[in-house]
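Trainee: Before anything else, here is the set of structures, which you'll find just below.
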Structure 1
Amino acid sequence: MKAISEQNLIDAFGGESQAHMRYLKFAETANKEGFYNVSRLFSAISQAEIIHAHSHYQNLSHLNEGRTANSAATFGPGNTLKNLKLAHMGETFEVNEMYPTYIETAKFQREQKAQISFERALATEKKHKLLFEKAIEAVSAGKDMKLDTIHVCNVCGYTLEAPEAPENCPVCGAKKEKFISFDTTANLA
């Protein structure tokens, strides 16, 4: 694998892994503050982020030595509104800068597996960004967000809000059975 695409996979793995853990902590905070749907949202998106991390990591099986991940991450735990704004900031960076750049680099270097991993993550991060915007609006008004069931594709991490999971994932084509659902009866953080 070409060095730049390889490092981009390593960095993306680091960033997605950190997002997974941050969102689990953010879910706990939202739950304690009574924003139960926001907590459920953070828990669902945390699941999607770890699926992205696994996808990126799987493409690095050729490595035999330790490497350093240079990952941009938003830090500084706070209340739910602050945490939502930090999460939105991270998703916006991934959507507007990180993944588009990684995809173009992988295309240029003809690293198709890396490209697919990045494209699947980008499709999902766009959804995350919109869901966090919806949550910010509600919490800014002092309310929990209205939220239907959240479905996460266990193959690519695609995330959507809908009463039911689709028959096939619009990103990777996985069957409905591959979706994990986070509904109002889901265990909260």
Structure 2
Amino acid sequence: MSFIDRIIEAPVIGAIQTNTLKNVETSPCEVYFVLGGEISELKETLENLKNKIVFVDIDLINGLKADGAGIRFIKSLGPLEGIITTKSHLIKEAQREGLKGIQRLFLLDSKNLESGIASVLKTKPDAVEVLPGVMPKILKKIIKEIQMPVIAGGLITDKEDIVQCLQVGVLGVSTSNPTLWNL
């Protein structure tokens, strides 16, 4: 089953650091985003998530350089679906290595929104994560313009945030709050 299908079945994505695995054992999440921590802990994290779909934010792992060699290194550590990055050139590098690439967009203003959409259309990642994710009107605009899977993340604090995001058509919602993983 593809990562898209698994997110459709369980649209809440667990966002974790390499050292925060205690809530994973009881979580119904099928997909996890590793959004930080130490490179020395990454192999163990991937092993503990071996039956899940895992994406690693290559920009946020301490001690790991966000480049082609870094991508090949994390690929060698164990089961991994792909990477998350704000750097569009790394999406293409991951895809060349047989990994999926999620391009992360931090939206600060309308100029940033337009340049982010243009970048995504040029790069063609496997999915896009939009932060902050609590902007239903903007999420709807992005979904319409890019016509590829969109994940909402950042500032997701309660069930209502998740429901609003899903209602506008996002594929899934990532959150670091384990109490929301069971929704």
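Trainee: For structures 1, 2, calculate mean count of other Cβ atoms within 10 Å over residues 29-36 and state which one comes out highest.
Mentor: The structure with the largest value is 2.
Trainee: Continuing with the same structure: Which one of 1, 2 has helix-only ellipticity at 222 nm (-39500 (n - 2.57) for each DSSP H run of 4 or more, over all residues; to 500), as calculated from the coordinates, equal to -11000?
Mentor: Going through each structure in turn, the value belongs to 2.
Trainee: Thinking of 1, 2, which structure, once relative contact order in percent (Cα under 8 Å, 6 or more apart) is computed, gives back 21?
Mentor: 2
Trainee: Related question: Where does the value 3.5 come from, among 1, 2, when distance in nm of label points 7 Å out along Cα→Cβ at positions 5 and 141 is the thing being computed?
Mentor: 2
Trainee: Let me ask something additional. Matching task: 2.3 is the computed value of mean projected area of the Cα convex hull in nm², for residues 133-172 alone. Pick the structure from 1, 2.
Mentor: It was calculated from structure 2.
Trainee: Taking mean count of other Cβ atoms within 10 Å over residues 45-52 from the coordinates of each of 1, 2, which one would give 15.9?
Mentor: Source structure: 2.
Taken together, the values in this text are just the output of simple stated rules run on the coordinates, not laboratory data. Treat the numbers as computed from the prediction; the structure is a model and nothing was measured. Cβ atoms are built from the backbone, for glycine too; each structure is taken alone.
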